[in-house]
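Coordinate-derived values only; no laboratory data. All values reported here derive from a predicted model rather than from experimental measurement. Cβ atoms are built from the backbone, for glycine too; each structure is taken alone.
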Structure I
Amino acid sequence: MSHWNHKHIIDLASFSLEDYKTVLELAKRFQNIPSSGSRKLPALQGKLITTLFFEPSTRTKSSFELAAKRLSAEIQSFSPSTSSLKKGESPLDTVMTYVAMGANVLVIRHSCTGVPAQLANSLDKAKKNVSILNGGDGLHSHPSQALLDLFTLIHFFDKSNPCIENIYGKKITIIGDILHSRVARSNLWSLTACGANVVLCGPPTLLPEEFIEFTSKPPSSEIDPIKKRGKVTISRSLKEALEDTDAVYTLRLQKERMSENLLSSLNTYHDDYGITHETMKLCKENVPILHPGPVNRGIEMSSELLDDQSICLVNEQVTNGIPIRMALLYLLATNTK
């Protein structure tokens with residue numbers, strides 16, 4: 001892994017194909033740890049991983065902490081409800097406190113876009129040899145989710161040879177509230193990098209036309225490391241979006257969108273964009289469906305479809321989050337002294 005050159009992982013816009021391959025191949029090795037006996041590796045023994053989740057989380061936080069334990073790292077967990085934030089301490093001062101305690105990697109989730117990047121910049125200016133891994137920030141990015149989604153898809157398409165080439169040329173349909181989804185944004189970077197053609201589907205209030213240009217506009221300070229990305233298109237018709245698709249990814253709909261007048265009703269949304277066994281008949285045969293969780297049963301997808309593990313990969317996504325996050329923690333923690 002000598003070519004790995006990311007001190008922080010804030011988003012996937014700066015990831016090269018080699019970066020994706022490195023993470024996925026390392027995750028595959030960690031995935032193959034025997035399921036019986038000791039499941040811990042000494043890879044990060046003596047390293048300290050700190051999870052700072054300023055926003056609630058079940059899957060991501062638990063997954064990162066389990067990943068750290070399986071690598072024999074020490075773990076600190078920050079809880080905002082019992083912290084000095086209540087006394088007016090800033091997020092930066094909170095982070096510096098954990099750095100002073102010897103943290104090697106800080107996994108940070110925050111409801112405001114850009115906070116992990118700002119904190120990483122502050123640590124770099126202070127010459128702190130500490131890495132930040134973005135666990136999800138505002139409407140910006142959720143890199144580990146997109147990587148575990150990619151890992152799940154390459155295994156689905158070819159379990160005997162899971163590699164990013166399995167994604168090339170595939171039509172992947174993402175449905176729902178794209179506008180407010182950091183998961184969708186991160187998946188746009190990862191899927192198009194691997195040559196997939198992504199179709200975005202949803203109502204205009206939740207999916208502006210500008211998303212067609214999303215991957216053609218990397219952050220201003222960066223040059224896109226991917227020479228040729230897959231295409232991004234928009235469809236307002238679920239039938240059109242599902243036709244000939246190779247995989248379906250539906251997003252969690254936050255019910256407050258109704259109070260913001262972005263939706264007329266949840267029933268109407270489900271009728272127009274909800275996924276069921278019946279709507280899945282519009283796709284090719286044996287097409288998988290993914291969701292980042294938690295799922296609103298009967299809104300994004302039917303309960304029957306969610307429970308159908310022959311095509312619904314939600315549980316596999318959760319399982320695959322562990323080796324992916326092990327890989328990310330390993331790459332960052334072994335980059336620090």
Structure II
Amino acid sequence: MAKPLHNPIAAAEMTLLTFRFAPSPNGDLHLGHAYSALLNQKLAARADGRLLLRIEDIDTTRCTPQFEAGVLADLKWLGLSWEEPVRRQSEHFAGYQAVLERLVREELVYPAFMSRGEIRAFITGSEKRGRDWPRDPDGVPLYPAADKALPLKERQRRIAENTPFAWRLDVDAAMARVGKDLSWIEFVDETLSATRSADARPQDWGDVIVARRDIPTSYHLAVVLDDALQGVSHVVRGQDLFSATGVQRLLQQLLDLPQPAYFHHRLILGPDGRKLSKSFSDTGLAVLRHAGASPDDIRRMVGL
């Protein structure tokens with residue numbers, strides 16, 4: 001049951017509140033990104049706080065300098081300003097690697113070797129035997145537990161033979177380590193004037209990927225480390241990430257990281273009623289700007 005709490009902004013007293021906007025430069029920004037960025041700026045200004053910009057570019061194949069330049073140009077055109085320096089995740093792989101090694105030592109992650117085709121075949125075989133395979137909140141089938149049972153020598157042999165793998169969080173072991181219920185403080189509207197306690201259910205996602213062999217982190221691991229390192233007090237992002245917060249709360253607890261407050265705002269939808277995508281060029285900020293839209297037009301279009 002949701003329970004009202006005092007407004008953390010009023011309770012923070014002299015603490016400088018810190019907000020962040022954290023796009024991935026793997027495409028052009030759209031109206032949904034504009035709403036999130038402008039809302040973060042608005043809330044930071046209202047609280048006399050800080051606004052940070054983080055470039056989440058761990059996917060070094062899809063994220064490019066050209067897209068990053070476009071992101072920066074769009075944000076400056078909207079009138080955003082932020083503290084320097086900008087944090088780029090691709091410049092901090094060594095730090096993520098050190099934390100990953102801690103999780104490996106503590107046996108909270110394991111190497112998962114199954115390819116996408118093997119996963120599909122495993123699940124199809126199970127469903128043919130009459131078992132409905134569990135799925136995560138996004139509708140993706142949970143990863144099978146077969147690799148978790150591999151003996152240590154077999155894991156080492158496969159790694160030595162350069163078998164592709166990803167590091168997955170052993171959610172059962174992690175939940176046992178935490179040993180208590182998880183929750184977070186969630187603001188209920190964009191004025192940040194009221195909150196509730198939201199239950200974290202990381203187990204709904206199964207054994208999520210926390211790193212790959214060639215990239216020593218994942219979105220979940222990088223975001224909790226970055227928020228902690230940058231002193232982020234308020235995470236303001238889209239409603240589509242609400243359920244994923246449960247996984248991040250679990251990682252924060254495992255790694256003894258501070259817990260920010262969260263607000264998962266409404267999404268800006270496309271003409272078909274679905275969440276906007278970077279493939280929707282008609283809602284891209286650069287396209288709208290070149291068509292003659294002004295920053296004030298964008299604010300009106302997103303309800304700000």
Structure III
Amino acid sequence: MKIVNFFKFVLVVAFTTIFFAGCSSAPDIVVIDDSAVKSNAAPAEKNSHKIYLITMDLADDFWKSIDSGCRNAVAEFGDTDYKWIAPDVNEDLPQRLCIEQAVEDGAEAILLAASSPTGVNESLEKAAQAGVKIIFVDNAAEFDCVAFLATNNELAGRVAGETMKKALKEAGISSGKIGLTVNKSNVTSTRLRVEGFRKIFEGSDFELTETFFMEDDPQRVKNFVIEHPDYVAFFGSNERTALALGEQIKDSNSKQIVVGFDTSDAILKLLNDGALYATLQQKPQLMGYNGIKIALEALKGTYTGKNVSIDTGIAVLYKDSI
């Protein structure tokens with residue numbers, strides 16, 4: 001028996017080596033194996049519905065919060081075989097591979113935070129042809145879906161702008177340059193936030209600079225702050241840009257004002273330390289929870305909506321409110 005098992009092992013290793021050698025040029029797909037931490041979720045039933053969450057990458061606590069909301073729904077509603085997968089970089093090609101992997105695995109519904117407006121549409125078309133229900137969370141592609149659960153990002157940008165105006169007034173600052181930071185140019189949610197933010201300062205004595213793109217490198221944002229000591233304030237339109245801004249402001253003991261986005265533990269610590277004036281709190285757990293709920297209802301035929309937009313809300317957090 002041991003000899004047989006040994007030869008099985010050799011065959012598996014040989015196959016794996018050949019397979020990955022043939023795919024060496026393809027982007028990696030990182031799959032979260034969450035079975036060890038699913039203590040709050042009911043075990044998948046034999047005939048349960050298979051639902052995937054696919055996010056842009058694995059870098060932000062925001063995605064973990066969406067996953068947490070999904071788990072809570074699975075625990076409550078049952079009848080679900082749930083998996084979370086994502087590429088290790090926020091790019092279209094690896095996310096397309098994730099979508100196609102989910103379809104090949106028999107996914108009946110996919111909750112997707114799309115990496116760009118049209119970059120994954122080819123894979124979404126394959127999913128739709130296979131009968132997969134598409135629910136967008138946080139960021140949508142330009143593709144038909146059951147529902148899209150997200151923050152109203154243009155409105156959230158306006159709220160961030162009003163919050164910045166409040167901070168500047170309190171500091172006695174009536175003019176100056178404000179730096180705007182975004183991770184990548186192809187993400188609709190942050191583009192809309194910046195558009196909303198800009199509208200609040202139209203006609204004011206403040207100059208809003210061209211949008212600066214982090215491109216997944218926090219040091220770029222930190223250097224942006226270092227190179228512009230004359231700027232009176234900065235806006236971080238998502239978790240990672242806000243974190244980089246706050247860390248640099250704290251390290252340099254600068255008095256420049258930062259309004260950020262999202263509420264990871266690291267963001268809240270910077271808020272408590274005074275490196276951030278305020279941060280906008282989205283509701284990613286609600287996106288995940290309601291996403292699973294709608295997916296199950298759509299699969300059972302009790303939810304028949306199409307391209308329904310659902311605003312999950314926003315709140316402003318200050319140091320004294322955490």
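Assorted remarks:
- Source structure (of I, II, III) for Rg and Dmax of the Cα atoms in Å, for residues 97-136 alone, computed value 9.8, 26: I
- If you line up I, II, III by FRET efficiency 1/(1 + (r/R0)^6) of positions 161 and 185 (r between Cβ atoms, R0 = 35 Å, to 0.05), the top spot, with the largest value, goes to III.
- In this comparison of I, II, III, the computed figure -0.52, -1.01, -1.11, -1.14 for log10 I(q)/I(0) by the Debye sum over Cα atoms at q = 0.12, 0.19, 0.22, 0.23 Å⁻¹, for residues 209-288 alone is attributed to I.
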